[in-house]
Structure I
Amino acid sequence: MAVRSPDLMTAAFQAAYNARDKSALMRLYAPDAVHTFDGISVSKGRLAISAAFDRGFPGPSKLRGKTLSCLVSRDTALMRVLWQSLDQDGTVRREYVSCEVVERGTDGLWRYVIDDATGGLRAAAPMPGDG
């Protein structure tokens, strides 16, 4: 699955995930990408990321994504995406906001280099000097 613009990443991810096409999904990640579902357990590299996705792939749920922001500078983009996990009947089961960094490779295709699947919803750590 080739993505020639960062604003197409969400639709490409959604299509690959919902089709349960893990090969297409993994092609959206750089070989040395990092991914976390929870901010604690981090997968590094496509093989580890693929293994982390094994938990959700067998289930019937689908994803629906909406890009909230996409800031691009040269060959790097910072994205925030609202994701909804849908039951078989289309009912929203969960919502979360991801924080993603994508980069354009030498082949002109954009790929995830950092994917924090729930980073947009986790509480921030206290600032130094607070409280």
Structure II
Amino acid sequence: MKSALHRVTVRTPESDYTIEAEAVRIGTDILVYIWGGERPHIGAVAAAQPRPSLSDPNKTSATASVLTYPAHKEDSAVKLVAEALAARLSTNVVVTAGIHWDNLRAQNIDVVMDRCREIIDLLGRALEQEEK
């Protein structure tokens, strides 16, 4: 690791439903904030910790606890990102997200979740690269 505090910023390449994220390494832990849409905010927070997989102890998985503000729906996104990054990077990860577009339909929400999966890959690669 190059320093005790390091930032990585990523953005999904698509122009529809663009999601952005920044990760900050704090020692070995990682803090991620994700935003997108017309009114970025803090809607939910997840804290994930890596652990041996329940189905295969030779693999790393993660467990997360989630807090969501009333009337917000980012809980699925923060849990997904926090657990994926904690398992991939074998470290504690906290993720907060606030993503909002007016009048989203179910298929649009699916696209936003796909963008969050892209964020996992983009951040994962960038954070793995900085470790080298």
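Here helix-only ellipticity at 222 nm (-39500 (n - 2.57) for each DSSP H run of 4 or more, over all residues; to 500) was derived from just one of the structures I, II, and that gives -10500; the source is II. Can you say which of I, II returns 9.1 when mean projected area of the Cα convex hull in nm² is computed? Among I, II, the structure yielding 9.1 for mean projected area of the Cα convex hull in nm² is I.
Taking relative contact order in percent (Cα under 8 Å, 6 or more apart) as the criterion, which structure among I, II has the greatest value?
II
Using Rg/Rh (Cα atoms, Kirkwood Rh), for residues 81-120 alone, single out the structure from I, II with the greatest value.
I
Of the structures labelled I, II, one was used to calculate Rg/Rh (Cα atoms, Kirkwood Rh), for residues 57-112 alone, giving 1.05. Name it. Answer for the origin of the read-out: II. A value of 0.8 for distance in nm of label points 7 Å out along Cα→Cβ at positions 33 and 65, calculated from one of I, II, originates in structure I. Ranked by FRET efficiency 1/(1 + (r/R0)^6) of positions 89 and 105 (r between Cβ atoms, R0 = 35 Å, to 0.05), structures I, II are topped by II, which has the highest value. Comparing Cα Rg over 2.2 N^0.38 Å, for residues 25-96 alone across structures I, II, the highest figure is found for I. Structures I, II were shown, and FRET efficiency 1/(1 + (r/R0)^6) of positions 17 and 73 (r between Cβ atoms, R0 = 25 Å, to 0.05) at 0.35 was computed from I.
We did not get these values from a lab; they are worked out from the coordinates using the rules stated. Not measured: the values here are computed from a predicted model. Cβ atoms are built from the backbone, for glycine too; each structure is taken alone.
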